[in-house]
Structure 1
Amino acid sequence: MADLILTTFDWVPEMPRGYVRDIRVRWALEEAGLPYRVEGVPFGERNAEHFAHQPFGQVPWLTDGDLSIFESGAILLHLGERSDALMPADERGRGEVVEWLFAALNSVEMASLPWSLFQFSGDTGDTPGFKLFDAFLKKSRLTHLEPVLAERDWLAGRFSVADILMADVLRLVDRFDGLADYPACRDYVARATARPSFVKAHADQLAHFAAAD
């Protein structure tokens, strides 16, 4: 089995710590019990080699032997293929995981991320921009996700990479109390982040960045 190497920044400011997207990959690797090591790249000086692995200068990327994969969703799918702890092998089960993984990325995160950027900037007053994204996230996404999560513990039967991705997307919304009116979504996040694999992944990420201070 090839060595798995997770590459992330060697340091980030305090605000994004605990939310940098390498946590999704750490979480999956811990769930699957796959051995890996973490390498860092400079946060401030992104050189040609960095862009060769990640064309937008972001993190993370995963190296699996001679294969280098960027984008957290693509990495999670790759790891799901390596471990049935992350994604079932049968066609129906795999299809359900894949559709919910893409729903987390394309339907929920596309609404939650701009909303969160308004929150980070402090621009959450009675402005057209914030009101637009607040309604988009809550009325078009969370309102529809709430009854789904009220009926099940996990999105695709058992815990999978789809839950890693969806829970991490919702976790950022919860940081700003955006799930206050959506108890099933809030309980889902709490249930997912109580898993020992997330607790370890979160602690490891915080320790990784703190070591560079």
Structure 2
Amino acid sequence: MWKKLFAWLDERLGLNDLYKATLDRPEPKGNWWNTLGSASLFLFLLQGATGIFLSVYYTPSPDHAYDSIQYIMNDVAFGWLIRGIHHWGASLMVLVVFIHMLRVFVTASYKYPRELTWLIGVGLLLCTLGMGFTGYLLPWNQKAYWATTVATSIAGSVPLIGPFIMRALRGGTDLSALTLSRFFAAHIWMLPAALTGLIGAHLFLIIKHGESEFPGKDD
């Protein structure tokens, strides 16, 4: 039955051709450094899965945000574990993406014909940092509040457009309920959507050009 179902779908969707184009293709001999991109993708999916669970109980308002975090940590079954994975996974994702970018730079993998792959990777790094920045405020405790105050003040020191950037981030002159709402929306909707689109384009280019080999002695 399963063979007939697969044959029926393959005839209409071209599953075998899709498999050959994406997975069954020659790859250069590599090492663990070549797995950092896949590790970054795994961490992104892990963050998305744990974030969905957390959003079920989290309340993005100054009156209830901190209490909802405490409820997740103390009363929800395995809530402490899910939040711990999400919290430390965010730090690990930033680290892995940065090391991946560093590996690409050191091995000169950003050169022709992979310039666009590199530029999209830079966009992915910026979005990853943005995810960490927006997520830091969500517990709405003293540490998160004052760290975000300092960070947005630094953004406000940019010549000419600094005050506009700070007001856009805060939703006003000071941190408020609107700030928390904007950071929450950016954290669960805007930045994940941007990351998903960039990851899709990144994977398309990797499949098209293949993975780069580590330079040898002659290179």
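Name the one structure among 1, 2 that mean count of other Cβ atoms within 10 Å over residues 133-140 of 15.9 was derived from. The read-out comes from structure 1.
One of 1, 2 was used to compute distance in nm of label points 7 Å out along Cα→Cβ at positions 109 and 165, and the result was 3.0. Which label is that?
Details: 1: 0.7; 2: 3.0.
So the calculation was done on 2.
Hey, helix-only ellipticity at 222 nm (-39500 (n - 2.57) for each DSSP H run of 4 or more, over all residues; to 500) derived from one of 1, 2 reads -23500; which structure?
Only structure 2 yields this read-out.
Each of the structures 1, 2 was assessed by FRET efficiency 1/(1 + (r/R0)^6) of positions 45 and 141 (r between Cβ atoms, R0 = 41 Å, to 0.05); the largest value belongs to 2. Tell me which structure, out of 1, 2, gives 19.6 once mean count of other Cβ atoms within 10 Å over residues 69-76 is calculated. Matching structure: 1. Looking across 1, 2, the calculation of percent of Cα pairs over 25 Å apart that yields 39 traces back to 1.
Just so you know, all these numbers are worked out from the coordinates, no wet-lab data involved. What you see is a predicted model; the values in this text were computed from it and never measured. Cβ atoms are built from the backbone, for glycine too; each structure is taken alone.
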